[in-house]
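Bear in mind that the values in this text are calculations on the coordinates, not laboratory data. This is a predicted model, so every value here is computed, not measured. Cβ atoms are built from the backbone, for glycine too; each structure is taken alone.
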Structure P
Amino acid sequence: MQIQDQSRRIMLNEIESKRLLQEAGIPVVPTRLARTLREAVTFSREIGFPVALKIISPDISHKSDVGGVKLNLTSISQVSRAYRDIVHSVRERLPSARIEGVSVQKMAEPGIELILGVTRDPQFGLAIMFGIGGILVEILKDVSFRLIPISNLDAEEMIKEIKGYALLKGYRGYRPVNLMFLQEIMIKVSDFAVHHPLLEELDINPLIASGDNLFAVDARIVLRSP
């Protein structure tokens, strides 16, 4: 799948973004787009419980703020109720939002929530960001930056620069993260940006890390304006 100019839509949805990342060799949590309640139930069975449901809409960036996220669903009845609740909540809070469906994804193993992103600066070009992610990213601002492309040494230095580096080495119940694998993922994100000239922004948040398990749980790709 190649990124192409899209005059009517700049931001790719979560499903499209994850598909591109997966094709680039970046591990992602299994995710399907359900356009109906029946599809949500079917995909949940196929993926295997527990699952998470999230609203898919080009008009919604912060899904949890509008009741668009339901986690740790362990049965068909919970999935059905969650699907209805999500759609009802979004329509009630954002009546004009376009709803493309609901993503059904496997719940990731608990771990450290990281963020990995790319942005295009008008003066310096592409830059990659790494740090502590999840809902804490805007509060802690514990991130490091490098210009793209990056080397293995750059990736290693970025990891060690953040204040949360101690968490990655294992801390109070958290398994030590496979830092070599994390560096590989960072390099692949850098290469992905280099080979897609229309890329304007990329956000992987969170990237869940626990031992050898590293998976992109949510992702967003924004294209450059035509």
Structure Q
Amino acid sequence: MNAYVVTPDGVGPFPAVIVFQEAFGVNEHMREVAERIATLGYVAIAPELFHRTAPPGFEAGYADFSVVMPHFQVINADTLSNDSHACYDWLQTQENVIKDKIGCIGFCLGGRAAFVANSALPLAASVSYYGGGTHQVADLAATLHGPQLFFWGGKDTHIMPEHVTTVVEAVNKAGKDYINVVISFAHHAFFCDARPSYHPEAAREAWGMTVAFLKNKLG
């Protein structure tokens, strides 16, 4: 499995963040997110989640989801867990990584991956942006490790309010620490500045909370 890795400037060791892609691959936008994470002082690793079915470096345009579907359809909780473990295990071998200060962040498909990873790994924090399909794995809430931060778009036509409710109720029932943020004026993928649904205000506000959350949990 290929991954895009960015290391902060300066002398480590550093905390680390696994960056989970949208459904369109580890494209320019996801690489920029990893770079932004690194500027905050974290080693960032963005794995290519479609490595089982797509060639290394696979990217798809935002306009044609049919190109993504053959790869998207084979993704499930087991594949996400296995890939999360691979990243975590690699980070454990890096001398410049603080081994107990590892978190994750994901967007869209990656938002679900971040939730799964927080269940599968002893993470210190997890951030999930509009994680489609998270409600289908809500039972994993019982085994979440680190605090979970959720972002949803109130105008999202892909993730219904009842899906969000399913996830939040499962985390509540499990007694896990979480923050749930619904941005009423934002659509799905509001954080991605390469997509028509990008909302600059929502993106800035969510990112500000994300930075504070990671700093509080990872240092």
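Computing mean projected area of the Cα convex hull in nm², for residues 15-118 alone gives 6.2 for which of P, Q? Clearly, the read-out refers to Q. With FRET efficiency 1/(1 + (r/R0)^6) of positions 47 and 167 (r between Cβ atoms, R0 = 35 Å, to 0.05) derived from the coordinates and found to be 0.75, which of P, Q does the value describe? Going label by label, the one that fits is P. For the set P, Q, ranking by relative contact order in percent (Cα under 8 Å, 6 or more apart) places P highest. When distance in nm of label points 7 Å out along Cα→Cβ at positions 127 and 175 is worked out for each of P, Q, structure P gives the greatest result. The maximum of Cα Rg over 2.2 N^0.38 Å, for residues 63-110 alone over structures P, Q, that is, the highest value, falls on Q. From which structure (P, Q) was Rg/Rh (Cα atoms, Kirkwood Rh) calculated, if the value obtained is 0.93? Comparing all candidates, it corresponds to Q. Taking distance in nm of label points 7 Å out along Cα→Cβ at positions 79 and 151 as the criterion, the largest value within structures P, Q is that of P.
Using the calculated result 3.5 for distance in nm of label points 7 Å out along Cα→Cβ at positions 87 and 143, pick out the matching structure from P, Q. Answer for the origin of the read-out: P. A value of 27.6 for mean count of other Cβ atoms within 10 Å over residues 103-110, calculated from one of P, Q, originates in structure Q. Work out which structure the value 17.1 belongs to, where mean count of other Cβ atoms within 10 Å over residues 23-30 was derived from one of P, Q. Computing mean count of other Cβ atoms within 10 Å over residues 23-30 on every structure in P, Q gives 17.1 only for P.
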